[in-house]
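What follows are several structures.
Read-outs throughout are calculated quantities, based only on the coordinates presented, and are distinct from any laboratory measurement. Remember, predicted model here, so these are calculated numbers, not experimental data. Cβ atoms are built from the backbone, for glycine too; each structure is taken alone.
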Structure 1
Amino acid sequence: MQRYFISKNQFVENKVHIVDEDAFHLIKVMRAKIEDQFIVSDGETRDVLVEIEEMTKSKVIASIIKELDRTNEPIINVWIAQSLPKGDKMDTIIQKNTEIGAVQFIPFISKRTIVQYDQKKTKKRMERWNKIAKEAAEQAHRNIVPQIKEISTWKELLKTIPEVDASFVFYENEDQIYLKDIINSKKTDHDTTPTFLMVIGPEGGFTEKEILLLEEAGCHIVSLGKRILRTETAAMVGLTCLLYEYGEIGGS
């Protein structure tokens, strides 16, 4: 069933008002009709089943049929810090990891980051990334849309590490400690929902000094196996491993 994220002010008493791109999608793409049903979420506290009551060329008004349980989110919070990759790779990283279950993305600049955005391009990229996250969350039937933080400097990234319960950096030169080893040691540490941070390097990887600085800040240096993964692949593999170990995709 189709799902849309809308703002809280679009909930009006026992109805919802669908406008702008969402209305266009319903009317033109989905060919919606009166009495068609779909799901609407405010991305925070409410998911509801609604039925179309009125339609114009640019607006859909639907009545709320019932409140729905919000049970589609993982039992852990995973943040992905991604050194900005070349081209449109960040689009893929946000889309696929939103589908899998990430709750926050932190784009950042590291030593070997190649791309440079000016203020105008940064604004356009942020708008695009938020749109991709929203559409991917709708497709995957998430209860939330992941947050995408402003692009961070290297120093700002290091300050983020103490904010989480555990952080990991995947390093090709590490061959002794694996992600699973650290996960299993953390499982009994928390009675509440733990938050994990995965730090992913750019196409050229991290420098040895950056790895040392991450480790000094409290980040665990771990391996994802013997194969060298592309920057746009690493987060997907790491996130899937985390969710598997916590029983979100099979697992224990």
Structure 2
Amino acid sequence: MTDIVSASWVADNLADLRLVDVRDGWEYDGLGHLPGAVSVPFDRFRTGSGGEGMLPSESEWANLLGEAGITADSDVLAYDDHHGVFAARFLVTAELLGHDPANLHLLDGDFSSWQLERETTSEAPEIEPTTYAVSPPEATPLVDADAVAAATDDPDAVVVDTREDEEYAEGHIPGAVLLDWRELVDDETRGLLPREDALSVLESVGVVPEKRVVLYCNTARRISHTYVVLRHLGFENVAFYEGSLTAWEAEDRPLETGGVGE
């Protein structure tokens, strides 16, 4: 599974990692980056002509990673400067298109937290392009609207809306609980809350390891971050729906309105 790793772990394993900086190119060039990191801006993979939801096509992804010198066997560490939410999307995209999750890592924190204590550089590494072989797995965590609807009636499952309070109040899937991804990160350290604190936040809205968790959102990065965090915390049965609520309603499926506790 994709893991969340400390800055110390990254520093100790720099030689064995392919570091990917998903910030804008001007940030990578002008503000510096982690030593050895390649630039793969978020906008290069956030949308694509193929795949499900907002995934790039297999050829687009293969070309992007090949240009960055990454192979299907590379041990990859991704980071951004926004608590990891954009980097998480890169890693989930890699997982959905067949990269071994055991070789995918998210920096606990972000560029700003790294920069406070560790070296950065403005020198871009020399990149030797590779051929990246996409091999999509037979099963993925992606589910369709029917699976989400079934989960709302399943006492052993919990449907989780990862949007903001106002969005949830305007309309959400019936029975879904609200969990803003930012509740799981520490603004001071810019990384994940301590394990017990994160589990407490999740339990407060009924998200516990014993239940199947089905996530949805209206932005791929937020749902991806929550997915990575849950898997890191040991949740074994996590799925997500990348369809929009507009598409949900177009299939004559209802939405509920009102905030939490209303």
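Suppose you compute distance in nm of label points 7 Å out along Cα→Cβ at positions 19 and 211 for every structure in 1, 2: which one lands on 5.3? Don't skip to the answer; put the middle values down first.
Values: 1: 5.3; 2: 4.0.
Derived from the structure labelled 1.
Work out the source of 1.1 here, i.e. which of 1, 2 gives that when distance in nm of label points 7 Å out along Cα→Cβ at positions 115 and 203 is computed. Could the numbers behind the result be given before it?
Numbers: 1: 1.1; 2: 3.8.
Structure of origin is 1.
When you work out FRET efficiency 1/(1 + (r/R0)^6) of positions 75 and 147 (r between Cβ atoms, R0 = 25 Å, to 0.05) for each of the structures 1, 2, which one comes out largest?
Numbers: 1: 0.85; 2: 0.20.
When FRET efficiency 1/(1 + (r/R0)^6) of positions 75 and 147 (r between Cβ atoms, R0 = 25 Å, to 0.05) is computed for each of 1, 2, structure 1 gives the biggest number.
In terms of mean count of other Cβ atoms within 10 Å over residues 131-138, which of structures 1, 2 is highest?
Numbers: 1: 19.2; 2: 13.0.
Across 1, 2, mean count of other Cβ atoms within 10 Å over residues 131-138 peaks for 1.
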Re P(r) over Cα pairs in 10 Å bins from 0, in percent: value 7, 29, 30, 20, 11, 3, 0 computed from one entry in 1, 2; matching entry is structure 1
